[in-house]
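Novice: There are structures below to look over.
All of the numbers you see were taken from the coordinates with simple rules; none came from a lab. Quick caveat: nothing in here was measured; it's all calculated off a predicted structure. Cβ atoms are built from the backbone, for glycine too; each structure is taken alone.
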Structure I
Amino acid sequence: MDAFIEGWTAQHGATRDQLLPLLHAVQEEAGHIDDAVVPVIAKALNLSRADVHGVVTFYHDFRRTPQGRHVVKLCRAESCQARGGAAIEAAAAQRLGVAMGQTRADGAVSLEPVYCLGLCAIGPNA
């Protein structure tokens, strides 16, 4: 991954504003953003590890562990919860055989929480 990051920054630049594009590129290449790559990215862009870690953990679209081939995202925002989201979550977890926030052992499916899909009027949403 070090060589990938080095090549990417050589092509696109090694400035602070390249953090999000680089994180997306790393995730596209590796499937997720492993904790071990955070210091490599930080060094490449002259940022602190905390800066990179903060961005990775803030945005829900960045995955820190490998995800399944299929990803089911269930809204956990207040509106969806008030409209029966917990029942949908329980049914999905049982049917798919995986707990919320986890990937099934065979790698087939991940069940991920999201907070607002923007469809509050017709919730609960997946």
Structure II
Amino acid sequence: NEFGEICLSCGQCTMVCPTCNCYNVVDIFDVTNETIGRRDRYWDSCMFVDYSLVAGGHNFRGSRADRLRLWYGHKLKTFGRIYGRPGCVGCGRCVEICPVEINVLTVSDALITKEVSKK
């Protein structure tokens, strides 16, 4: 929550991260001809407020803290569980680009400390 309060949700960290791969799919269609249309997939950021917006206007990751939790959880926990190593390669691009100077090492240390204290 502490980092969520200062995060701008600008998505710069995700745009420079070499392991980020979030995307969105948009269907483009012609209302006058139902046989014409295409499906476009474009790079998106899980840090953007609309990324988790679903039908009915519900956003299940509405707060910046929720989006940060998703990003760091994915990088540091989910990647490790699936691939046997974290998704953060330690390049520091996210630290360098962040306009409010959120540091992946500081956040990961805080998360590890919190995880250990739960046990």
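Novice: Ranked by volume of the Cα convex hull per residue in Å³, which of I, II sits at the highest value?
Specialist: Looking at the calculated values, the largest one is II.
Novice: Right, something else. Given -10000 as the derived value for helix-only ellipticity at 222 nm (-39500 (n - 2.57) for each DSSP H run of 4 or more, over all residues; to 500), which of the supplied structures I, II does it correspond to?
Specialist: Of the options listed, only II reproduces it.
Novice: Taking relative contact order in percent (Cα under 8 Å, 6 or more apart) as the quantity of interest, name the structure among I, II where it is greatest.
Specialist: With respect to relative contact order in percent (Cα under 8 Å, 6 or more apart), the highest-scoring structure among I, II is II.
Novice: From which structure (I, II) was mean count of other Cβ atoms within 10 Å over residues 29-36 calculated, if the value obtained is 8.4?
Specialist: That value comes from structure II.
Novice: Moving on. FRET efficiency 1/(1 + (r/R0)^6) of positions 21 and 37 (r between Cβ atoms, R0 = 30 Å, to 0.05) was computed and gave 1.00; which structure, I, II, did it come from?
Specialist: I
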